[in-house]
Structure I
Amino acid sequence: MQLTLPLDVETSEDRGTIFERIKGCKSLPIMSPLASKILKMCQDEKTEASKLADMISQDPGMATQILYMANSAYYGGSRHKVTSVQGSVNLLGFSTISNLALSFCFYRLIKHIKETSTAGIDHAQFWRRSIFASLAGRAIGKHLGYPDSELMYLTSLLQDIGILALNEVAADEMKNFQEPTPENHADLFQLELERLGVDHSQVGAWLAQQWELPEEFQVTILYSHTPELFETPEDLQLLVDVVSLSSVVADMWISPHSELAIDRVREKSQGRLTIQPEDWGAILDQIMTNIPQIASFFQTRLGSFEEITHVHRMALKHLASAAQSPTT
């Protein structure tokens, strides 16, 4: 699939200049070749589990983390401890393995950029937001009965990759967009359009093309802030809507104004994608349950226990309150 960029934004000299700078950028984020090989193997029905396990084992760090996840409560745990990469492949399946491999390589990419970049975005904040969005995407997908909640997890995780590219070619502008910090992520999206003529969702979709990621990734990244413009293919509508909502849910933990972020979640979840107040308890609890495992997988800290649980309680109170029976 070849996406037309940039949506309905009028072509401008600024936009053309930004894309030319991105195309010529030597420090542009590059997805691991090993991740690409694993993805292609997982998409090939003829691939044998043993061959896939051998490929993963070429990267001891990745193999270790996949083995950890196979034994974690994140995937329901295992009755019998999994002790090999092939055992992990057999237990989790090709789809989940490819998602874990891609997410682990994305983590490494972020870590490398953080160590080498002199640009202005807060990489730690960017990474925390990506992880909270991934947790939200997975939890919402599972609650709605989507057949591949792991796809929702990974597309939610990768939806803001365009920020990394813009950060490499327009560092000063991106730094200014962060100061003062926008009250919500949508403000950053609008600032990019106004000042650069292009936004990170369009750049991210272009990056996904360069990385040869599947159509689902390209589409969900492109429409992550404009799901109302999405029309085809129809079978991706729910995926697009959930990924877009996951971005707003992440703001509850990232924004300095959690109550305003919670209000936006309530508003966003009553459109084409409708989540009832009584559904939020299970979704938010699922996010909280998965935080320890996913934080360990990415070897990162998402915040203090007190801060995270405070937002969780606040979100439960305001999002699920309508489901409570009124007192008499």
Structure II
Amino acid sequence: MKKTVAVLLAVIMIFSLCACTAQKKTVLTISGTEIDSEIFTYYLDKVVHRPTDYGLTDNPVDKDIKAKTIDECKKYLAANTDFRDAGLSLSSAEKVDISQTVNDFWVRFENHYKEIGVSKQTLTKVFTSEAYKEAIFTETYDKGMSDAAAEKEIQDYFYGNYISFRTICIYFTAADGVTPMTQSEKNDLLEALEGHVKTAGADTETFAEAVNNAGYPLSDSVLLKKGSDGYPDGFFEKVNTQSDNTVQLIVYDECVFAVVKENLRDKGEGVYANYRSSCISDLYSAEADKKTEDYIATLTVEENGNAADRLIDRIR
């Protein structure tokens, strides 16, 4: 009897070990490198739940989901390979940031990732790969501020695509915030604002004081990037062509903006420095993405049976 129990326990242990191994088995082999089920599932989950982010329709077919997931796995592999080949390394601070990001994700989404079969260890691999990609991008495209020509291109982009201003936005509604103003009330409001503009002239502080006394305080300084949401069509373009340190009224059907345009360069180099990395990304991301797409197109993919299709059936 004892011998039978021992055999049964051994069999159970073997099956348990096989089950654990199966959970993380190879799904793809990309140019000789194995991609396990957890890495594949992480990217599959992103594609399934946000297909339009990957150029797919809201309800894509399995074939397209698999193709996009494979592409993401290729990009993961490419970042790891390029980082290694470039001889780069992450700083201690960058490693701490990765660890903190993983911990934050795990606190918020632990149940979800456990349900789909993605471990905290795999999240660390994914976020480390993303840090590799950023490091490669910086190494390739950030020539440093000592490169005058490259730096001028970045600065020209910043000062050409960002504006700084203070504003008030007054909707054409009565005091209750709902009832539309009559045309007469609207005309009176615009006339009053135009009067404040004329009285202030080039003295924007006088304008700010006047509208504040009228119950319409100017906002704090706003830094707005071209193409950003939050303002009506044409707003950026109108303010961008406005002279610095002047006031302009911009009238829309539902509201009027009074805008005090600020000189962005007067804000100091600190403002530019804060947005420099974002400008580099805007300028060169398309080129970097093209290089990546060209590279991953050269990679070969072998699927391990129907492992990918089974995961797609389970995740969808």
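For the reader, a short list of remarks on this structure follows.
- Of the structures I, II, the one that 6.3 was derived from, the read-out being mean projected area of the Cα convex hull in nm², for residues 213-284 alone: II
- Label whose coordinates, when Rg and Dmax of the Cα atoms in Å, for residues 101-236 alone is calculated, return 25.0, 67 (choices I, II): II
- Of the structures I, II, the one that 0.05 was derived from, the read-out being FRET efficiency 1/(1 + (r/R0)^6) of positions 125 and 221 (r between Cβ atoms, R0 = 25 Å, to 0.05): II
- Each of I, II could give log10 I(q)/I(0) by the Debye sum over Cα atoms at q = 0.08 Å⁻¹, but the derived value -0.36 comes from I.
- Relative contact order in percent (Cα under 8 Å, 6 or more apart) - structure with the largest value, from I, II: II
- Origin of the derived value 3.1 (distance in nm of label points 7 Å out along Cα→Cβ at positions 277 and 301; candidates I, II): II
Throughout, read-outs are computed from the coordinates displayed, never taken from laboratory work. The shown structure was predicted, so the numbers you read here are calculated from the model rather than taken from an experiment. Cβ atoms are built from the backbone, for glycine too; each structure is taken alone.
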